[in-house]
Structure 1
Amino acid sequence: MPEELNREIAETLVSPESGRPTKTRWEQTVEIIEAILLAIVAVATAWSGYQAARWDGRQAELYGESTTMRNEADQALTLGGQHRLLDITTFNTWIEARNEGLDDLAALYERRFSPEFKVAFDAWIVLDPFSNPNVPPGPSFMPQYVNPLLEKGARLNDASDRTFDEGTESRHQADEYIRTTVVLATVLFLLALSQRFMLRRVRIGVVVLAAALMVYGLVTILTFPRL
């Protein structure tokens with residue numbers, strides 16, 4: 001009798017029915033589907049978070065480049081303004097020397113013009129400015145006058161604006177990936193929640209909802225630009 005009792009207890013312990021109800025076919029099928037969805041969503045969530053981090057880094061990089069170009073533009077515009085002021089001041093002293101009949105001094109000031117201002121000055125002189133009232137008030141107002149530093153500053157400012165806009169767009173793209181990550185995290189929550197329900201309709205309904213959100217998240221990720 002003791003041997004038969006021990007054998008019966010052992011069979012009860014190893015029996016799959018001891019303390020664990022046998023799962024129905026629909027439960028097994030749902031669990032397989034849940035496992036597949038969990039695997040897909042886990043990978044998609046990691047990828048979305050990775051892309052969000054990369055776009056954040058891209059934003060910081062572009063903002064840094066924009067700031068650097070803005071500083072260079074300010075330096076070029078400041079130096080260009082100083083050169084322009086020097087040319088105008090030299091031109092004014094040339095006017096005074098000419099009016100006083102100091103031709104040698106006027107020639108000295110003329111030689112001190114910058115190359116860009118000298119081109120505009122020669123074009124201005126051709127128009128007979130001392131007799132023609134329709135001539136621009138000075139060489140700096142002539143279309144021939146070009147200040148390379150001022151033009152460089154303007155180009156750098158434009159480039160800085162474009163780079164800053166690209167950085168803002170990168171920030172927006174990172175936000176889009178973060179929103180998608182939240183959607184995928186919701187899918188993970190629903191899949192974990194579905195396992196708590198024993199009612200077939202409720203559990204299947206939660207899984208279907210999770211699958212729909214997962215498809216939305218995956219389609220959204222596929223349409224986003226990637227780094």
Structure 2
Amino acid sequence: MSRTHAELFERYEREKEGYGPALGLRVHRALSWLKRAEQEGNATSAEDPDAQFIFLWIAFNAAYATDIAEDYFSSEQETFRSFLEKLLKLDRDRRLSDLVWRQFTGPIRELLKNRYVFRDFWLSHKGTLAADAWLPRFEAANRSALDALAANDTLKLLGTVLARIYTLRNQLVHGGSTWHSSVNREQVRDCARFMAALVPVIIEIMMYNPQTLWGDAVYPVVAD
């Protein structure tokens with residue numbers, strides 16, 4: 001079970017002097033958005049899954065602190081992978097693996113089958129790719145993800161899941177979806193539930209490892 005904001009914040013208050021400014025700022029920001037996300041529901045029943053998902057993504061972004069432009073999709077995915085690889089090496093209790101292989105196996109399989117969170121589907125739809133180009137890519141990507149499932153490759157599968165969730169993030173943040181729409185609601189709920197479980201685990205792993213080089217936070221606090 002993932003920690004709540006209150007549990008993590010209590011620990012942050014006890015230990016923050018030992019974090020250093022970069023990690024301290026990341027954790028402080030991530031916790032603030034996690035708190036706001038919790039106000040929209042919980043991991044099993046979100047009153048406003050759109051808002052909950054967006055707040056959870058901001059918390060995730062605050063933790064890994066990337067500032068890559070939308071045009072650099074490949075670089076964004078590499079940033080995800082590097083961050084996840086570091087987290088998995090530090091995750092001594094294997095909580096990330098538990099999320100993937102025990103708690104969310106079913107929802108992950110459903111998410112992988114959903115074409116609306118596959119980036120190339122939308123590229124074909126708008127003409128950037130040939131109209132029939134997305135489907136073989138979708139099938140190949142899903143075969144690769146299923147191979148990762150069979151091989152218990154947590155890094156590869158989690159990276160694939162976050163790439164799909166990132167597409168949903170783009171739809172919502174860039175105005176490509178109607179708030180509280182009746183269309184494609186299940187993917188928003190599933191992604192919100194998954195992020196509600198994932199983000200606290202990420203924050204806690206970072207808090208457990210204050211001596212790890214996490215890098216400077218983007219948009220540092222600047223005093224007048």
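Read the figures in this text as sums done on the coordinates, not as results from a lab. What you see is a predicted model; the values in this text were computed from it and never measured. Cβ atoms are built from the backbone, for glycine too; each structure is taken alone.
Computed quantities for the displayed model
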| item | result |
| --- | --- |
| Winner on Cα Rg over 2.2 N^0.38 Å, for residues 38-173 alone once structures 1, 2 are ranked, highest first | 1 |
| Structures 1, 2, by relative contact order in percent (Cα under 8 Å, 6 or more apart): label with the highest value | 2 |
| Label whose coordinates, when helix-only ellipticity at 222 nm (-39500 (n - 2.57) for each DSSP H run of 4 or more, over all residues; to 500) is calculated, return -20500 (choices 1, 2) | 2 |
| Among 1, 2, which structure scores highest (criterion: mean count of other Cβ atoms within 10 Å over residues 30-37) | 2 |
| Top of 1, 2 by FRET efficiency 1/(1 + (r/R0)^6) of positions 62 and 126 (r between Cβ atoms, R0 = 35 Å, to 0.05), largest first | 2 |
| At a computed 39.3, 141 (Rg and Dmax of the Cα atoms in Å), which of 1, 2 | 1 |
